[in-house]
Structures are given as C-alpha cells and as structure tokens.
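Please go over the structures that come below.
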Structure 1
Amino acid sequence: MSTKRLFTGVLLVMTMAGAWAQATPAWPARGPIKLVAVFPPGGSVDQVARILQVPLQTLLGQTVIVENKGGASGSIGAAAVAAAPADGYTFAVVFDTHGVNPALIPNLPFDSKKDLTPIVLVGTSPMVLATFTGSEYKTFADVVLAAKAKKNVSYGSIGSGSLGHVAMTLLGKNGGIDWAHIPYKGGGPLMNDAVAGHVPLSIGSVFVTKPHIDSGRMRPLAVTSPKRSPDLPNVPTIAESGYPGFEAPAWWAVLAPAKTPPDILKRMNEALNTVLKTPDIAKKLDAQGIDVVGGSADAARVFIDKQMDIWAKVVKDNGIKAD
C-alpha cells in the first residue's frame, strides 16, 4: 500500500471517528441535568425528584436541578419534556396521573406512548381508603353494606379523573357498589375535610393519608395494593376483602423525550437503579410510603402501558371528565 493511500485511509478513519464523537458525545458532558417534577412543590412527585437529585448529581458528576412544572394533572410538565431536546439533559418525574391523562384530557399536545419513553419505575404505593375516627365505618365491609343499602355513601379524592377516583369507579361498577364521588383540589384540602368528618371517606396515597392515621385522626379501612402494605400491615387489601384481583397502585416514574439516544437512556437507567439500591435513598422513599421497584426501561414501559390501557377503559366506560 502506498504512503498516500495509507494516509488517506487514516484520514478517513479519523474523520469518521470525529463524526461519531459529534453524533454520540460522552454523556453527561455538561450540566445542568434537569428533572422536571410535573406537580408543584411539596407533593410526592416533588419529593421523589428531590430525593433522586443529590445522589444522581454525585454519580453523574454534573449539576442536577429540579424544576417544578405543575398543572393539568401533570400533563403540562410532561408536555414540556416531550417537546424538549432529546439530548439527555431533560427528564420528567411523573405520577400515576400520567397513566390516566391520555384518556381523561382531550387534545393532549403530545402522545404519551410515542413522545415520551420510560427510563425506570421508581416505585409504587397503595392507596388507602380511610375514614375519620368518629365514623360509623369500622371496616371496609361496613362501607360496602351501607353503599348497597343506598345510604348515600360518599368519598373524596384528590380530583376528578385521579387514580383514586377511577379506582373507586371501577370497584363500584364491578362490585355493584353505589357511592358518590366528591373531588378536591389536591391532597391537602381532601385531608382537611376528611379529618374533620366533612367527607365520610377518603381515597389517597399512603404519602397523603398515613400522617393522619399515625396521629389517630383517621382510621384506615383497606388498601388498593395486591398485597398488604409494609407501612400498614394490619390493614387488609380490597382484594382480600371480597374483590379478588383488584389492584390500583399509585406509582412514580422517570421518563425522557422519545428520541433520546439509547446509550444515554441506558446510562440513566443504570444511574437511577444504582441510586434506588442505596439504603439511604430507599429509606427516604419508604418514609414517603413508596416501595422501591427499579429495574429495566422495558419493565417500566410494560407497567405504564398497562396502566394507560386499564384506566382508559374505565374513563371511557363511565364518562369520567377532568375537573
């Protein structure tokens, strides 16, 4: 081979390597990396994002910031991430409403399955059906008997179309239980009225409900997870209370814009799993009532797609509308 041809070949390889480096730069090469919490400060989504923030920052060696972008049951923040550059510097931290919104909110400016890609399922939590301590309802069976006797049983949730609302709608329809829904503007207003007995029943996450159970002001009646919650081991599941197979977990996940390069998605999944396996982080999430899941991006996608399909049918069959 002539020196000229050898030089030309080396130059071509160098050019291709340079083009490859530009196409797939080392990640993360800069900061900040943004975690968009799709609900306002103070709620569980915000808490999850901030629990992940510091250890991710240490692990990735770049600044990680949390940006709250709430509104429309988390769809405004999710839309912002779907429209963000797919370069590995913007991610969404979402709540279970992400699984209901596609059916609930008409004309979403993004396709929840096509425009966002799951990276990891952070964790799940049961919702808790509870009543104030002065209530006539001592057990879940008492509620069912009252509802079937047409005694005007009502329950409050964090809003129309919330997971609590659609779960209670599904349970009522499948179980022949007649109860009325009272929507609230979030967990704070719901718990204020529930503790005072202004609404006889509340359906909300462990995060929202457990502090009031611990203070003795609320009585838990049942949880919506398939197994009893480690946080409330003496509280039966709805499934074991005569409705086998029923489950409606609250959940949290991290998503990315759909066209984010696979190598970045893989690295972020690995980083998040490393963080979630850290005992201190698992303990902080458990304090929020969240059972850590973690795992692969494919497992997260399967779980989230299933949630979307289940609740789309409930919303459609029952004509549920957003607030």
Structure 2
Amino acid sequence: MTKLLERGNPFDPREEVSAGAVAAVKATLPADFGLAPNASEAERRKKLAAWISQPDNPMFARVMMNRLWHYHFGQGLVKTPNDLGFSGGEASHLELLDWLAAEFRSQKWSLKAMHRLIVNSATYRQSSRPNLDASKIDTGNVLLWRSSPRRLEAEVIRDSILRVAGQLNTAMGGPGFRDFKMYRHKGSWVYDPIDPEGSEFNRRSIYRTWARGNVHPLLSPLDCPDPSTTTPTRSITTTPLGALSLMNTSFVLRMSDRLAERLQLEAGDDAKAQIAFGFRLAYGREPRAVEIGPCHDFVAKSGLAAFCRVLFNANEFLYVN
C-alpha cells in the first residue's frame, strides 16, 4: 500500500495513491491506470507495459529502433539509448530514425521484420576496410561510410565457444543454471564463481542465473556489465585480463579439449583435414594457403587442443568485421 507523505515525512502518511504513469508525457496518454491502490505487482507492471507500448506513444517506436540500431552497429542513431530527451544526445540521422519508427509500426511491431530489414541493408553489409579520405572527414564513422569493427559481447563469445566445440545445449525455457556457490559469511551472502561441468551448464548465457556483485572469470574481463547497475552502452576494452581469460580459464581449456575431440572424430586423423575443419567451424571459411603450413607445424609441436585455443583467441572469432 502506497500513501502520499506530507512534505515527504514518512511518519505523516496521508491518502492512498494508486499506480499510474506520468501525466506530463503526453495528453493523449492517460496517466491513470484504473487500478485499486492495493493492486498486485503483476497488474501494475502489465498496465505500465501497455501504457509504454501503446500506438499513441510516439517515443516507444523511436526508442526501440534506436536500441536495435545500437545493437547492430555498436552505436545508436542517438548515442544515449537510455535518454532520447533534451539531456540526451542528438540524432545523427533524425529522418532515418523517424522512418524506422514508422516502419516498425507498419510492420505491426515485429522486431524480426526490423532485424531483417537492417541486416539486409547496404549500410549494414558494408566492408570494414578503412578509407583514408573518409576518415579525415569523419573519424568516428558517424556518417556510416564503413562497417565499424566491434568485438562480440562476452555472453556471445561464451556461447560461440560452446557452439563451435559442439557442446551448446539449445534447450529453451525453464529455470536457469548457476555457475556459482553461495553461502553466508558474517551475516552477508557470498557468491563464489565455479566452473561446473555437464550439459545443464552449457545452455546459452541468457539462461545463466546472475548473482549481483559476482565476478565471473571469463565474462567479467570481457566487459560483461555488473547486473546491479544499468548499462545502456557497454564499454569495450582490450586488456591483458581479457586475453588471459581466453587463454587460461578452465572453461576455455575444457572447450578446447572438446573441440579437439570433435575435430578428430569428424575430420579423421589427418592434421590438415582437422585444421581445415576447425577453420570452417570457427570462421566459416577454408584456411588460406599461407595459413596451413604454420598451423600444421603448431599442431605438431603443441597439440590439437592448443590449436583449438588459438582459434578461440583470434580476432576473426572475437570480432564482427
């Protein structure tokens, strides 16, 4: 039960307040949810979601399309995805953002249709090769004259490693998995990261149960944000910790062994065939002639599992170009 506090004094509660929205946003959007003051949390959330997403709200489609653009290009048409208001950034392509918002409505709010539209566009399919003349005019690629190389998110890297190693569990729904153990210490909960083995722990990262404040040995060095705070834009850093986590964590070492077993099982005992199959799995292409010799020598010297670890650590695996 929520009550209005006289001058903010918690010891002087007055009349009950029911759930509602912000009346100043737009006159056509009624702020009153029509709920009783004691309505359940589920009812309040459902009404808020319906209020935000109703067709009369002009901001909903623009915010959604800006976030979608941010996901595909690494930066939104407005650089501040959490703030499209007066204190946020200015749109680099205002007409394009408005057109995408209108198209989103005409597509009956289908995100799949908008994903398809963006990834099939000439802008998205550009090469990432630099252009000296263009970079002098637009160093930050605001005008989208090329595809900006960007590293995959930490969770996508983990899922891709599982996929290539043939260990990804694609089961959908149900409770998440936990890769930490929790216990109480001096009155507080402590969450220690662990690396459990088994198919139930190889599900996609979206099913990973988060413990606020828990530092994951692979995801955290790759800039996976702390879930206790909002992160509209992720930082992308290149640090020794990130490189070391991709080389030495028990998860990467185990998946390198699993990939080596897969290459032996599906490509046979020929080292060159194993190398070619590893390239197809990790990079979606055949190895170049200049790559085969050094890779063959490396496998002969360090073993197939070490070669698989190299595949996981290459920029071609970690970056979208």
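Suppose relative contact order in percent (Cα under 8 Å, 6 or more apart) works out to 11; of 1, 2, which structure was it derived from? The structure behind it is 2.
The greatest value of Cα Rg over 2.2 N^0.38 Å among structures 1, 2 is that of 2.
Taking mean count of other Cβ atoms within 10 Å over residues 128-135 for each of 1, 2, which is largest?
Values: 1: 21.1; 2: 10.5.
Of structures 1, 2, the maximum of mean count of other Cβ atoms within 10 Å over residues 128-135 occurs in 1.
Read the figures in this text as sums done on the coordinates, not as results from a lab. The shown structure was predicted, so the numbers you read here are calculated from the model rather than taken from an experiment. Cβ atoms are built from the backbone, for glycine too; each structure is taken alone.
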